[in-house]
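Trainee: What follows is a group of structures, each given as structure tokens.
The numbers here are math on the coordinates, done by the rules we state, and not lab data. For clarity, every value in this text was computed on a predicted model and none was experimentally measured. Cβ atoms are built from the backbone, for glycine too; each structure is taken alone.
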Structure I
Amino acid sequence: MFNLERWEEIFETVKRHKLRTFLTAFGVFWGILMLVLLLAGGRGLENGVKGSFADMAHNSFFVWTEKTSLPYQGHKPGRFIQLTNDDTKAIRQEIPEIDGVAPKAQIWGEFSVNRGMKNANFVVQGEEPDTRKIETIRLTHGRFINDVDVKERRKICVIGPRAKDVLFPNEDPIGQYIRIKGAFLKIVGAFKVNAQSGGDKDDAKCIFIPLATLQQTYNQMNHVGWYGLSVKTQYDTKVVEKKVKALIARRHHINPKDEAAIGSWNASEEFKRFNGLFGAINAFIWVVGIGTIIAGIVGVSNIMLIIVKERTKEIGIRKALGAKPMSIIMLVMQESITITAVAGYMGLLVGVGIIELVNYALVKFEVDSEFFRNPEIDIQVALLATAILVFTGGLAGLIPARNAASVNPIEALRAE
């Protein structure tokens, strides 16, 4: 039940020892503030790094070839391995675990992309429809490359935001033409990049055309530069990656021990690695934050012991007048819980305020980093931290409260 007199006593004690109460409460305040800020900072770091995976399927990987470093079956080292359309067919036919196969190639050398009197340099890349199973293509106009485009080797393209801004400022590019190394291509789509993606600056400069069109028009017949592949959800991406590399090695007579000849990058493995890293970071943050809170709670407990000792005679008088031990325990514990709860709540409020201020500054000044973005704290975590504070506040006052309840009235009245 609500006891007004007990609250008046607590406030009177706080008024008499303002500095001591403030310093005691500050330890708890600082502990919860540090926990909130550390958790938000960890989440901001996690959001920033994981944002670079936002446009990529987590069950995907990329494979490319380089020069061999070991001799094999009469072939000398230093041989460059050229991927072909036959490799694409073999991967699709022999590895059923694959969900999407996106062979890719690029126009190399110095050239410019022209539209009338306007021209600029862009990355022109050959793609197939399965690219969208591996990477997110956010279309703003028109459509992406389809199977008919590839089959008929249509001279069409999908342009990125940089090409649209330079070649078609304030215009709808769909249906218009651009010239790439003497060949005219019709624009059927335009895409935008994800602001969270770490590679957005490079992606913005891309122009996509059907791979078959690139091969035929730009003298790269049957050539594939590299593969993007996605794996069916029920299979292990790492295992399928090894199967693809083994298939390529077998087809091109590469020594199975030659790790330099075939390169790969596995999004799934990288994502798992980052998840493990951030799991360890979050555990460390909780250890540091809770340790800081415990230090503040120990301070509260010590102060309550001092308060009980100072009020020994008063407690003795209360017991001599018939006060029950439980009422003494409740008085001390209520004061302890009040100090920790108020200080912790203030730390929580200040922490959330700082986080919101940082978020506001990041948005206002358009700060965009691939390593730190959108620091935030889960409301459930905040509520859990508050509940822990109230509980530990009660524990902090329990020992002093039991000491107070066990005071002998006669000895207490003799105390100086």
Structure II
Amino acid sequence: MNGRARVLSLRTRIILAAGTLGVLGVLSFPDSPVAAEESLNLDQCLSLARSRCDEMAVRKEREDQSRERIRQAQGGILPEAAFKYSRLVRDSASGSVDGDESNARFTATQPLFRGFSRKETVSLSKTESRVEELETLTVWRGLKRDVTELFYAIVQIDTDISNIQNTVQILQNRIQELNERVHLGKSRESEVLTVESQMATLKAQQEAADGQKAEKMESLSRFLGREVASFRLKDDGVPGPSTEAALETYLEKLGRRSDIEAARQRVRAQRSRIRVTRGDLWPSLNLDGSWYVSRSGSLSDSRWDASLSLDLPLFRGGVVRSRVREETSRLREAENELALRVRDAAAEIRRLYQAYLSAVRQVAAYQESYAKAEKSYRLQQRDYRLGLVNNLDVVQAMVVMSDAKRYLDRALVQVKTDSAILKIESEE
């Protein structure tokens, strides 16, 4: 049987385990009344987190800024036009020159060639804008993971609290039975105290769990931007079909993941920066023209002029070439960061996948453990009534059964957590 078939088989066992637990729960743990209250599922929590997250709002502003930089870069290719007016007042030098001179004109400047740097600047701005969009997706993925982990941590605590309450109910029934037996002289009072001690320990564990839940709910409230302490978190069933995929399926998606694609775009942007810097080594060519509305002096009859200017850099102290070498070094840095990001992401996916498979196998083992512990507890109860075992044996069997139930429920929640996180980390 291949790995995927084993996962499918184990997943089927999880679903059967959940159904079995429902039946066994009716037999072993009495229902407790639940007050009507508002609930939130995982999708609702994620929706609230996205709409209320300040970091997402910051990312939105950065995206807007990057789009404006594209427009600025594109504007550098277009001609510049202006209206200029000037008036000069000076000493007439005993009438040999005019003492008052003025002109008003429209001017236009068109950059013709800047060593391809203007075009590369536009390309660089577009690439940087794409990086900002990808960074927003990366922030969102991180937010989804944080909220998902908190959500299932709280679900797990709720499950623990529910199991503790059910166990306390069983102990209360046990105490009631023992008190009746003490009254009839069939049991000792010390047996009652033993069970009461166990129940006090469980109540202390519930207090600790309540404190942990309050802390987690506060953390979740910070992500959701609202107070959720009064809400009940609603878990929506077993893992979905995405958990059936093989490891290679998740690894194949890594190339499209936002943080890796952002690193790839940074490499591309750095290549554009090198070309922009090299543009300073090339000559620049500009076309300038003016049309005069009014003009004084000897050129008063001339209404327009135009000029073509060429600027050829000869020596700048090696500054430009040094900047090119610096940007080239940054390119190698960006390429190394891309390779590192790919390796780290692949290692994380493998780790998460193995953790998920381990949780699935644990569910199968805990299902068997709980079924046998529940049967042992039933037998111990029967043998106690027949006088074959003592109260301590019954209490011990009950503790083993309760622990097995708690471990099984934790493993079921862990499967959902690992499945959700694996899906999030392999998203684009």
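Trainee: Comparing distance in nm of label points 7 Å out along Cα→Cβ at positions 139 and 291 across I, II, which is largest? Before the final figure, lay out each step's value.
Mentor: Details: I: 5.4; II: 4.7.
Max of distance in nm of label points 7 Å out along Cα→Cβ at positions 139 and 291: I.
Trainee: Which structure, out of I, II, was relative contact order in percent (Cα under 8 Å, 6 or more apart) derived from, given a value of 28?
Mentor: On the way: I: 28; II: 25.
Label of the originating structure: I.
Trainee: Kindly point out which one of I, II the value 3.7 was derived from, the read-out being distance in nm of label points 7 Å out along Cα→Cβ at positions 203 and 355.
Mentor: Structure II accounts for this read-out.
Trainee: If helix-only ellipticity at 222 nm (-39500 (n - 2.57) for each DSSP H run of 4 or more, over all residues; to 500) is calculated from each of I, II, which structure is the one that comes out at -18000? Let's see the in-between values first.
Mentor: Details: I: -18000; II: -25000.
Only structure I yields this read-out.
Trainee: Same structure, new question: If you work out mean projected area of the Cα convex hull in nm² for I, II, which one comes out largest?
Mentor: Answer by largest value of mean projected area of the Cα convex hull in nm²: II.
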